[in-house]
1. Out of P, Q, which one gives 42 for relative contact order in percent (Cα under 8 Å, 6 or more apart) as computed from the coordinates?
2. Consider the structures P, Q: one of them gives 14.4, 62 for Rg and Dmax of the Cα atoms in Å as calculated from the coordinates. Say which.
3. Looking at structures P, Q, which one was helix-only ellipticity at 222 nm (-39500 (n - 2.57) for each DSSP H run of 4 or more, over all residues; to 500) calculated from, given that it came out as -14000?
Structure P
Amino acid sequence: MVSAHKGILLECDIPTKQYLVSLNNDLEPSDKFIKYDLDDTHLFVQAGEKEEQFLKEALEKFHREVTFIAPQN
């Protein structure tokens, strides 16, 4: 039997995916956003405005923290 799930397929690098999995693991069961961990670079997550906004803010914060900009001389 075929079943369909509404969601968003995310493709990202391995460190970003691990960050998202870590965030998801820290949440209460009712707030978890990852539906399926597909492989090293893909996640299937819940589709909703709340989840999309949370992911956008979390990813922006993560990238600000791990991105290094070399000084210009």
Structure Q
Amino acid sequence: MELRNGKNVFLLPDSSFGVHEIAQLLKSRSIFSKLSICERLAYPDERISTGTTEEPPAAESNLYCIVITNA
């Protein structure tokens, strides 16, 4: 997995597989990373929130991406 090699990962989530499912998958593989949700980018109400695989951020919109970086 790219995260084990020190890479950052950019994801466009599926409606059935979002940030909480990604956090659970990473934890199950002993990967503890920082997760950032970027919502409504380039709009006046743009929002970026950050958490971890232990405490993932929550999306408030359906228009978002996820950036995973090494913690």
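Readers should treat all values here as calculations from the given coordinates under stated rules, not as data from a laboratory. Remember, it's a predicted structure, so these values are computed and weren't measured experimentally.
1. On the way: P: 33; Q: 42.
Matching structure: Q.
2. Details: P: 14.4, 62; Q: 11.7, 37.
Among P, Q, the structure yielding 14.4, 62 for Rg and Dmax of the Cα atoms in Å is P.
3. Details: P: -14000; Q: -4000.
Comparing all candidates, it corresponds to P.
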